[in-house]
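Heads up, there are several structures right after this.
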Structure 1
Amino acid sequence: MIKNTRMVICQSIVTDKETNLVSYLNCLEEVRAIKFPIRLASISLGMLWDKTSKKEITLKVRVNIENPSGIQKQLGEIKNVIKKTRHRLHVVMDGLAIEQEGIYKFFVEYFEGGKWKKTDFVPLEVIKIKKPITTNSAEQK
């Protein structure tokens, strides 16, 4: 048996080759836009999987997104051989189209026992704003 224990949406993921430490950079929980549609240039989904059996298994995963209107779209499918108890799985999506404001849900499904099973989802809130947000204090004077 295998279980998805963690998921995070971020701009990029870096794994240090010497220490095997992973960094999830610029984690996203919301995005702001003045007008739609917009395109997120690069977005990644980082996952951690735990398996209970000691034997090697093949993990087949599908990543789906559901827009605020409830329309689902498959973003991709991955197949990996899992040998260790814990396994990181990172999915990089190049250029994600965002058509409207609201909550976008990233679902992950895995194939086990002859059927697809859903894990939890990670939300990304998209907010429409009226004007650009400035962070430079000199501009606000």
Structure 2
Amino acid sequence: MAKISAKGAIISVDDSAGTIRDISTNVVSYEIQQDAGGIDVTGFGDGSKNFIPGLPVVGVTLDILYNTGTSDSCTSILRGILNSSTSKTLTIQPETSDVGSSDVFTGEYMMDSFAVKGTPDGSLQIGSIHFSVMGATGPSWV
């Protein structure tokens, strides 16, 4: 199995007007959390905890550089969608070459928070931004 670099990943999100924006150059790292949403069905006489799958939980966390260079900068885009009452399409394409089916992750999300962090001797960053699913349709790999 070949190793694949995420260096060429493309991360995009809708801005406040619903226009898809590529924020890849400002993303330091990303993580797609996928959880089966396990439901505990342990019976009184069972020898250990027993679970069945529930509703999936799929969140996304992005670590992003602080960039306010222009009105369409990553920071401006993200500030504009915080507290939005409508979902925003978030898309992550982990690799840009030889892309086939099941290589692009997409879904409708809300941005949960917008925190800024930094150190005096390092780069200013937006803290880990977490996106939670918004709407009845779950995200998927397409």
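Nothing in this text is a laboratory measurement; each read-out follows from the coordinates by a stated rule. The structure displayed is predicted, hence computed values, not measured ones. Cβ atoms are built from the backbone, for glycine too; each structure is taken alone.
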The value 13.7, 41 for Rg and Dmax of the Cα atoms in Å, for residues 63-118 alone, derived from one of 1, 2, belongs to structure 1
Per mean count of other Cβ atoms within 10 Å over residues 15-22, the highest-valued of structures 1, 2: 2
In terms of distance in nm of label points 7 Å out along Cα→Cβ at positions 31 and 55, which of structures 1, 2 is highest? 1
Ranking 1, 2 by mean count of other Cβ atoms within 10 Å over residues 47-54, the structure that comes out highest: 1
Matching 0.4 (distance in nm of label points 7 Å out along Cα→Cβ at positions 23 and 111, computed) against labels 1, 2 points to structure 2
Quick check on the output: 8.2 is mean count of other Cβ atoms within 10 Å over residues 39-46, derived from one of 1, 2. Which one produced it? 2
